[in-house]
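Presented below are the structures under discussion, each in the form of structure tokens.
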Structure P
Amino acid sequence: LQIIKWAKKCLKKNGIIYVQCSNLLTFDQMNPYHPYIFSAHSLGLLAKKARLKPYRAGERLHRMLTMVFKKG
């Protein structure tokens with residue numbers, strides 16, 4: 001959460017944050033290069049705590065979870 005909040009401070013108004021991590025809901029979820037694993041729901045909750053708005057989401061069943069959040 002601290003990293004997301006720090007990144008948000010660096011953004012201009014309407015700036016975006018691109019997040020990609022291992023997807024909890026896929027079989028191949030243990031990737032040593034991505035130590036944090038989220039579902040689309042849990043990543044959305046994290047962004048909500050940082051007061052970011054969901055902007056776009058990638059394919060939810062893909063091995064990697066990709067989401068874009070916008071500064072409000």
Structure Q
Amino acid sequence: MLLSAVGDALGYRNEQWEYCESGEQIHSELEGLGGLGNIHVCLPHWPVSDDTVLHLASAQALNTGKDGDALLH
């Protein structure tokens with residue numbers, strides 16, 4: 001789940017890539033940014049999406065050690 005959140009954050013790029021259906025375009029733009037080693041996913045220039053927040057919240061909830069009705073509290 002954590003890797004899914006990371007991938008979503010990278011793919012979101014402050015809404016610029018969220019609905020881009022061209023992987024080739026995204027790869028080209030990423031290369032223009034200097035590649036993965038040169039980008040920094042952090043505020044304020046690279047916020048995460050609501051999907052990323054959901055991934056992280058789900059992972060946190062699953063890691064509580066609770067089950068059954070205890071998960072609701």
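What follows is calculated from the coordinates using simple rules that are stated; it is not laboratory data. Source: prediction; values computed, not measured. Cβ atoms are built from the backbone, for glycine too; each structure is taken alone.
For this structure, a couple of remarks:
- FRET efficiency 1/(1 + (r/R0)^6) of positions 12 and 36 (r between Cβ atoms, R0 = 30 Å, to 0.05) from the coordinates reads 1.00; which among P, Q: Q
- Here log10 I(q)/I(0) by the Debye sum over Cα atoms at q = 0.12, 0.17, 0.23, 0.28 Å⁻¹ was derived from just one of the structures P, Q, and that gives -0.42, -0.69, -1.04, -1.32; the source is Q.
- Given 41 for relative contact order in percent (Cα under 8 Å, 6 or more apart), calculated: source structure among P, Q: P
- A value of -14000 for helix-only ellipticity at 222 nm (-39500 (n - 2.57) for each DSSP H run of 4 or more, over all residues; to 500), calculated from one of P, Q, originates in structure Q.
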